[in-house]
Structure 1
Amino acid sequence: MKNLLLGSLLAFQLSFAQTNSNKMNVAIFIYDKVEILDFAGPGEVFASTWVDNDHPFNVYTVAADDKPILSQGFVTITPQYTIQNCPKPDIIVLPGGGVLKSVENEEVIRWVKECSESADVLLSVCTGARLLSKAGLLDNKEATTWYGAIESLREMTPKAIIHENTRFVDNGQVITTAGVSAGIDGALHVVRRMFGEDAALHVAKYMEYDKWNPNEGLIVNND
């Protein structure tokens, strides 16, 4: 009976997210040892965005399986979906932290690749850029990551240009950010790109995040 009820709940959640077509699905990938602010920062931005008297984003967590994950050794989070049953994402957030196990998980990398075929934005935070690299999505692009992982990302992605001291790098579909709090900047940039600067500034003010500079970061001209 418990499994039946759980299955019905998941089916309802999936149906709601897929039929609520006026909202953009934001899938936040989480895993054991994920950095809290890496995913919570962008999650707060997208969940707090308010446009035309409505929230335009449907934000949810996704993991490789349905087991609770432990973030930074003291916060336990139960993912809402798995990569097998989550609603089709329009935006994917790939946070950093102890990401190596996920990078080596073929199913996770396959999911990232498959989502890249239809998603509008793939946003990595910190060492989450390694997931994009493993999926081959940084090749022939420009990117950034946490300052302590610049060299390792360069070694992992020899076909990419990896920038230091850069808050975010926007290649169009693929956006990478520097470490931890820079994920907030990256998410605000996405909101700005989609709904205008006023919408992004409204979120930043609500969050009392006065660090954000709308003109900071690198936007790659792919023309």
Structure 2
Amino acid sequence: MLGGSATAIAADKIVAKAKKIAAHTLEAAEDDIEFSDAMFSVVGTDRAVSLQEVAAAASPEIPNFPNGCHVCEVEIDPETGATQVLRYVVVDDVGTVINKLTLEGQIHGGVAQGIGQAFAEQLVYDRHSGQLLTGSLMDYGLPRADEVCSFEMDENPVPTRTNRLGVKGAGEAGNVGALAAIMNAVVDALSPLGVTHLDMPATPEKVWRGIRAAQRA
């Protein structure tokens, strides 16, 4: 009763606002716009726009992009190829910070996800049948608490002018920066041994094989 009623009221408000945008798009009076079957049309004509087109027209025309700096320090055991993240520092600019706690949680979660992708997470399929072989957490590696260090984080908010709130995206900022920072740190640590490239994930076996291949070369 409550959820359905609230949804109906919200839908009516969305349609009312969308009619204004549709009227502007169709160069017609708002009173001449009718809504039916996900289409806004001018009464008595075949001129119409879809709900999707109206939603696109209501979106900000100018995109914006967050930016930041991620620094990662790793330690690698050359005998086993095991890698440990010792220190991770990140400074992000996501525009106006509305809630510092949830922002830090989002960035921390993204960095942890990056650690998992960089070191363990990999989808493996059977070459002959196409069957997914890493379909459960028994086979698909995820980072554990003892594999994730404490992160140092700060913000350098520069509000954007592309929207009223001055906000930029923060959803994937931690993960996008972490992948490059971690893999570059791994290759940098191995560069004195002659390793110049490694594909993700940098599992202990892959790191070990990379070291041995560089030594043979």
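The numbers here are math on the coordinates, done by the rules we state, and not lab data. Predicted, not measured: the structure shown is a model, and the values here were computed from it. Cβ atoms are built from the backbone, for glycine too; each structure is taken alone.
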Margin query: With distance in nm of label points 7 Å out along Cα→Cβ at positions 63 and 159 coming out at 3.3, pick the structure among 1, 2 it was computed from.
Written below: 1
Next item on the list: Assign the value 23.0, calculated as mean count of other Cβ atoms within 10 Å over residues 111-118, to the correct structure from 1, 2.
Entry: 2
Note to self: Given a value of -11000 for helix-only ellipticity at 222 nm (-39500 (n - 2.57) for each DSSP H run of 4 or more, over all residues; to 500), calculated from one of 1, 2, which structure does it belong to?
What the structure shows: 1
Item checked: Identity of the structure behind -0.52, -0.61, -0.77, -0.89 (criterion: log10 I(q)/I(0) by the Debye sum over Cα atoms at q = 0.08, 0.09, 0.11, 0.13 Å⁻¹, calculated), options 1, 2 -> 2
Notebook entry, point to check: Thinking of 1, 2, which structure, once relative contact order in percent (Cα under 8 Å, 6 or more apart) is computed, gives back 19?
Noted result: 1
Check: A value of 5.8 was computed for distance in nm of label points 7 Å out along Cα→Cβ at positions 23 and 199; which of 1, 2 is the source structure?
Finding: 2
